[in-house]
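What follows is calculated from the coordinates using simple rules that are stated; it is not laboratory data. Computed from a prediction, not measured in an experiment: that's the story for all the values here. Cβ atoms are built from the backbone, for glycine too; each structure is taken alone.
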Structure I
Amino acid sequence: MRVLITGIDGFTGVYLEQLLLSQGFQVYGSTIGKPTKSTHIMCDLTKAEQVYTILSKIAPDYIINLAAISFVAADPMKMYNVNVFGTLNILDALISLNQLPRKIILASSAAVYGNRGGSLSEDDSTTPVNHYGNSKLAMENMAKNYFDMLKIIIVRPFNYTGLGQEQHFLIPKIVSHFREKKKSIELGNINVFREYNNVNDIAEVYAKLMTSDLHSQTFNLCSGKSYSISQILNVLTATSDHKIEVKTNPKFVRKNEIVDLKGNPSKIFDFLGINDFSSSIEDTLFSMLKDIP
């Protein structure tokens, strides 16, 4: 079985590719830059003809669309072009080619829920507050028009992390300070709670949803467990035996920040037949601190 992962050289794509290869799939991927593997193909999803070409060449049995612009401060026009129209180019090309993959998974985001607290379920209203969240919600709404033609699942990941995530993300930034034995770190409010799941668990969920009989549904990818940055710092202090002074930088403090934000995992856990993900927050931070994938 052939799997096409768009954005395969991104943080999640790297882990997902290795997992699916270990399960015996033939894995191909699209990249926006120069490919580093023979199974990776350069493709700009905003160019319909390039999308048509890669799909006609690979004829995938499964597609997992991870390609996106997620940096909130990015150019809005480019963000909508990639996140919305890039996805539509994939779906339109499949229809044009008369290809009907066994499953298409489209990565949305918990950002579609907006600036809301509590335990959020798939049935909660969506009120995004930035272009990233809006672009993902627009993608979801447009993709639903293809539900009667293609077997699509939409997923909304909450925060997750792991070794290899870019340093501008919060947890890799903190871990790098501990690894380098820095004396201090500048942070915002360290008493807000968010999910920090493990990328390996997220990859496992993608793989299981991909081979399931489900379609035309939306799933939160979440654990329902949230942690404060203060707790993260305490775990890293104990693990590394190094203490760092925390300095509050007003630039990193958001106005009216939600104290506790997490997902309701009932739907995804029911599907998986579990009551928790495999990796604990201690496992995740230890692997990042010690460079263990």
Structure II
Amino acid sequence: MIQQATEHAAGAVEAADAAGHAAEHSDDIGATIMHHITDGNTLDLFGYEVHLPQIHIGRLDLSITKHVVMMWVASAILILLFAVVMRGRKLVPRGISNMLEMLVVFVRDEICIKNIGELHGRKLAPYILTLFFFILACNLLGLVPLGATATGNVNVTAGLAILSFLMIQLEGIRENGFFKHWKNLVPHGLPIFVLPIMIVVEVLGMFVKPFALCIRLFANMTAGHVAILSFLGMIFIFKNAFVGVVAVPLALGIILLELFVAFLQAYIFAMLTSLFIGFSVHPSH
């Protein structure tokens, strides 16, 4: 009996040690996932940490972070890409020029003009195209090794949503006048006793639209990376070949899905922005 009790105690100690090691690895994987999806003041380049400049002006923090660097990289890539394409422009575009022209024409005709109208759609096409390509470039950079997803940062998506909010209001005011624009927020012909409720609802809706743009882009880009890293992290937690055989194809499938989501989220953000601008410029009531 004493020997059996001793063996059970030893087994319990070994199980506790294994559980402790698993928890420790789980914490390591969790920290790795959080390090990848959150912003930071360092860049990981081939095993080396590059510390980025810290800039503080009073209480204002203007430090350079990895997501800021990723936005700079996305902007530089787009500027160089379109500069090269425009310099070597031909009557019949080929290769990358053909693909970019196809995307530009699609966004202009199927998003801007259809949702805003011919006149305003062509005028606002540069803004919508900038939104689309910038978000797309940031999304795709997050799938590149050593890259980070700037659009997985709620501050970045909030900044884009605020710009769209300002554009929605400014275009409505420019087209309909200051007072008529705000008057158009509430449907005409409503009973007087309903007006206080409708004013509150419409004002809240005015802010909910950009908030939805912000959270949708942020959540979708973050969730995919968490799923990929979680599947791959299971290999290091369990240290089992069978887990690797299952986890790697699942992670690969999520990566391919994320490639589709990168284009989809850029399209949705551009489409909804143009749709909201169209409602502001051409109120239906």
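Quick notes on this structure:
- Value -26000, calculated as helix-only ellipticity at 222 nm (-39500 (n - 2.57) for each DSSP H run of 4 or more, over all residues; to 500), assigned to which of I, II: II
- Structure (I, II) behind the derived value 23 of relative contact order in percent (Cα under 8 Å, 6 or more apart): II
- FRET efficiency 1/(1 + (r/R0)^6) of positions 37 and 205 (r between Cβ atoms, R0 = 30 Å, to 0.05) from the coordinates reads 0.80; which among I, II: I
- At a computed 26.1 (mean projected area of the Cα convex hull in nm²), which of I, II: II
- Source structure (of I, II) for distance in nm of label points 7 Å out along Cα→Cβ at positions 173 and 197, computed value 2.3: I
- Structures I, II were compared on FRET efficiency 1/(1 + (r/R0)^6) of positions 109 and 229 (r between Cβ atoms, R0 = 25 Å, to 0.05), and the highest value belongs to I.
- Structure with the greatest value (metric mean count of other Cβ atoms within 10 Å over residues 125-132, set I, II): II
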